[in-house]
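Student: Each structure below appears as structure tokens.
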Structure I
Amino acid sequence: MIIGPHLSIAKGLPEAAATAHTLGANAFQFFTRNPRGGAARTIPAEEIAAWRKARAEYGIVVAAGHMPYTVNLAAEPGRVADFARMALREDIARCGEIGAEFVIVHPGTNPDVAGGRQHIIDALREAGTGSRDLAAGGPMLLLETMAGQGHELGSLEDLAFILDAVEQELAVGVCLDSCHLFAAGYDWRQDGEIDRFLADLERYVGLERVRAMHLNDSKAGVGSHRDRHELIGQGEIGAEGLRRLLTHPFLGNLPLLLETPVDEPGQYAGEIKAARAFAGQAGSEV
């Protein structure tokens, strides 16, 4: 199992790698820039070199940058859209420099679905033109499945439309989210629901485009369209739903990135242990 928490890199990537290892993880996710202010920390060459040694020492298989939630690629032309496109170009390049496998982003919000989709497509094409990494062997950009809250884009249909438009030009895929999809209407607790989801996923997106999953329980009920994460096994998805997800031969073998609402990073050790138990790997080594 490839699994890891969301960690800060404020003290450096090598420190994050060491923390992940201590928690029993072999992967981790980090914000590509300040999630509120939007500023990005410069990562010096010495830190990158130390990070490469640390990830090899600690067995970090996957490192994923997550763009701030304030980034709205679907925004109408203006200040918000300009910031989103700038951040996308810069963050892809920065993640390429450190050798991260993925850059994950929420597609964005726009009450005009058709217009929002086209703005995302245009932003991705611009990033591919401006970033050697996205266009040529750098990190893969993953668009995240969303709960359908408000005017957010991120349904399977939205992602299919966007990916079909750019996949011949750019390295773009999909990151699932167990909480978001539950809130969108897939009840992981029920017989046949994973099969129904995978049939929809294959129909719209294609399994080969799916590269990772955010593993979260949900505070809100199935079909609520509310994005409210909960600790593993303590929400509406619960033990049975998570067991079904984590023992599935496709979903359980994706890189799993936790975004559960822990009070401090040390709690992720329990989250990882719980996930491994649901997967039937309790006590297994990373």
Structure II
Amino acid sequence: MRAGMSALAADFDGYILDLWGVLHDGVTAFPHALDCLTRLRAAGKRILILSNAPRRASEVAGRCSEMGLTPDAYDLLMSSGEEAWHHLKERPDDWHLALGPCCYHLGPERDLGMRVGLDYRFVDDLEEADFILLTGALGQADTRETYRAFLDSALARNLPMVCANPDYVVVRGGAAEICAGTIALAYEDIGGTVRYHGKPHAGIYRTCLGLFEGIAPERILAVGDSVRTDVVGAQAMGLQAVFVVAGIHEHKLIDAETGAVDKDRLAALYRAEGGAPLAALLEFRW
């Protein structure tokens, strides 16, 4: 465990930072994270926020500002929703090119911006759909089983699915909610076909590395609170990664009474997820 980012800052020039659980909790930005960003930028570091939010980057940036994370705190922002939108718009490969014209969008109302500018007919009946755009669960209390009948119907028609958020779970104001990745995994488990956009998949990291002009990959550090997405995804691209403990795994790794990190559980998590970060921090602080 490291106390903060100050001991690592000199070794890296670029930072790929997870958003939810590292910089904010879905309700407000963490003061210690804002302080750390200020110090990194003052030292000339280039900051790219990489979020698995299933929305366009401009929408994510706007929501960040509402929570106190304003654009002057970072240099760039990329989202899984942005990558998914561009693949649906531009159809850069055979898989996306083969998608039909009718799309069923499964996701909450806050994700409707993902439809804007796309040349598809969005349908309300799964029987009319050629594919599914999945951005998230409809209700905060939903579980994987909530969508079993829907997924069975989709599989019966062999509908491909585009998942714009590979995360399994998010913690909003202290309460856990499933994300699109949980639903997509359930679809895969019964035989459905899913194309993912976002961490830990290589495509979004290639996009991000292209934005760090003049900075070598070995001088770029990824920081996140998910071993599966943030650590494993970065390491697969040859990047170093730091794991933030007080995020989605907080209730598993931190003793509620003492506040101490259970090092055995932390090591078990690394083994289970297949990641070995450079360091672990309790929080993203200086």
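What follows draws every value from the coordinates through simple rules; no lab data is involved. Being a predicted model, the structure only gives us computed values, none of them experimental. Cβ atoms are built from the backbone, for glycine too; each structure is taken alone.
Student: Matching task: 23.9 is the computed value of mean count of other Cβ atoms within 10 Å over residues 25-32. Pick the structure from I, II.
Tutor: Corresponding structure: I.
Student: Can you tell which of I, II yields 32, 21, 17 when semi-axes √(5λ) of the Cα gyration tensor in Å is derived from it?
Tutor: Checking each candidate, the match is II.
Student: Computing mean count of other Cβ atoms within 10 Å over residues 1-8 gives 21.2 for which of I, II?
Tutor: It was calculated from structure I.
Student: Match the computed value -8500 of helix-only ellipticity at 222 nm (-39500 (n - 2.57) for each DSSP H run of 4 or more, over all residues; to 500) to one of the structures I, II, and report its label.
Tutor: Answer for the origin of the read-out: II.
Student: Work out relative contact order in percent (Cα under 8 Å, 6 or more apart) for each of structures I, II, then name the structure with the largest result.
Tutor: II
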